Structure formats: structure tokens, C-alpha cells
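What follows is calculated from the coordinates using simple rules that are stated; it is not laboratory data. As the structure is a prediction and not an experimental result, all values here were calculated from the model. Cβ atoms are built from the backbone, for glycine too; each structure is taken alone.
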Structure I
Amino acid sequence: MDKQNRHFAIKQIISHQVIGSQDELCLALGKAGFDVTQATLSRDLKELGIARINAPEGVRYVLHAESEERRLVSFIGYEIESIDANESIVVIKTLPGRAQGVAEIIDSMHHPAILGTLAGDNTIFVSPASVNRVDEVLRMLRSLMSEKRLQVA
């Protein structure tokens, strides 16, 4: 099983179970069909931005939302081909088959200026919370593409 699937499994496990130690996580991953060493698991936790926190139910691992969002945002810039708008809606063109994934990431950002998205195969309609916020949404979405270019340079 590859790293991407293992990372997905780790995120699923810590999102749905109270896991307080690497041993518990190793056992849960083993039940899911992933045989990992402690060293690999430590690297995975660091790469995923997972931290141990004190919670009411005890110490547990949690996915740091900001680091996950940052990681995803860095990818969507590669999948966006263009962003345009009129006075009431923003339209994003993506690579074929990528619109739904990009729209999901945009929705997960919970930006206050965005009411929601509607995605097809390679086109996303982004509805601003108000027609007065179209420019704000446009700037924010275009900044995602700018971040991609800065990372590549």
C-alpha cells in the first residue's frame, strides 16, 4: 500500500477514533491493512501536521486544520487553468476531471465571502455571499494561483 493511501488512512483513523499514542495508531493501521514501523509513522505524523493535544477525553492526536488547508491550497493552484467573473459569479476552469476536487477544497476553506460552489468536470461556479464581495472572492482565488507560481519559482 502506498504512502498516499496510508496518509489517508491515518487521517481517517484520528478523525474517527480517540488515538493517544503511536502504538495505538500502529494497531489501528494494522487492522486497516497497513504494516508500518514507528519511524515511518513518526515521519507520516510530521508530514501530515498531526499533533498530540490534551483533550477532555485524554491525550489524543489531531490533524492541525491550518497545515492541512495550507497543503491542499498549494495543490489546487496547479489544477486551476483560469479564473474569471462577472458582476455576480466567479467561474473557475480546471484541468479535466479536477473541478469537484478543487471545489471541495474551496468549500473547506470556509471563507466568509463564499456562499458555496457548484462543480462539473472542469468548471466551477463560485457564488459570493453578496454581489458586493465578487472582487474579494476573485482576489482570494487568484492568490491561490499566485502562491503556486511563487512556490515553483
Structure II
Amino acid sequence: MLEIGTKAPAFTLPDQNGVQRSLSDYLGQKVVLYFYPKDMTAGCTKQACAFGDLYPQFLEKGAAVLGVSRDSVASHKRFEEKYALPFTLLADPELEAIRAYDVWKEKKNYGKVSMGVVRTTYLIDESGVIVKAFGQVKAAENPAQMLEELS
């Protein structure tokens, strides 16, 4: 996980509509940047829907919400449409941001070891500096936790 107080690594990735988005597009506002393993899975859906439910409150606090996974633009589009997600999902199949934010790790699932995205959320301030970092977050609780961090 990256250190608090460091400059957030720059990236440019396509969103669920295929539009290129850069972290620098969000300078001047806070960013909740969350990394999750996979679209349409139980935990990731709970987390995304909770961010969606709380999204108006994130906007009130001047914060953008960006979700990042290895999934494709098309997968993100289906995920967005199925659950009416109001925020930006970024496709990172090449692991550009995933590796830069140190969330690509060895994981154990039922005794099987593999590499994957560890559910992690960063809060980035208006000048692009990481001010909070949470690793191995609980999917359902993370959105409310992040909203609290903005207060």
C-alpha cells in the first residue's frame, strides 16, 4: 500500500464509456479511489452499490468516486447499467494503476494461491496527495467509512 503524504501516481485509463480519464482531471477536488477485484461478484457489487447509494453525499462533500478493476470497458458498462452506478468505473486490464497503487498482491482463496487485486481504497486530496489509505477493506462498510473520512 502507498504511504500517506505521498503524491498519488498519475494514470490515464478508459472509463465505462471508453472515455480516457486521468487522475489530473480531478485536481481541485477530493478523490475516493477504490480498487476492487471483479465486476458482478458479490462483494464488489455490494461495495459499488453502497458507493452508488451514498454518491449524492460524496458530491455534496466535493469528492469524486472512481472504481478501478482489471475488467474491460464492456464489463464495466454492463456493471454500471445493471446496478445504475452513478460514478466512474475505470478499466485497467494492463494493471497500470493497479500496480502503481500497490494493490496487485498474492492472495489465498481456499488454499489456492494466485495474484489479484486486494480491495483497497485511497483518499486523495485536492492537490493530488494521498491523505488516507485503507487496505483489505470490508466491501459493504467501505463506502460509509470513506464518507465519514470526508467529514
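Some observations on this one:
- Per Cα Rg over 2.2 N^0.38 Å, for residues 32-95 alone, the highest-valued of structures I, II: I
- Top of I, II by Cα Rg over 2.2 N^0.38 Å, largest first: I
- Source structure (of I, II) for relative contact order in percent (Cα under 8 Å, 6 or more apart), computed value 34: II
- Test item: helix-only ellipticity at 222 nm (-39500 (n - 2.57) for each DSSP H run of 4 or more, over all residues; to 500) calculated as -16500, pick one of I, II: I
- Which entry (I, II) yields the derived value 5.4 for distance in nm of label points 7 Å out along Cα→Cβ at positions 40 and 88: I
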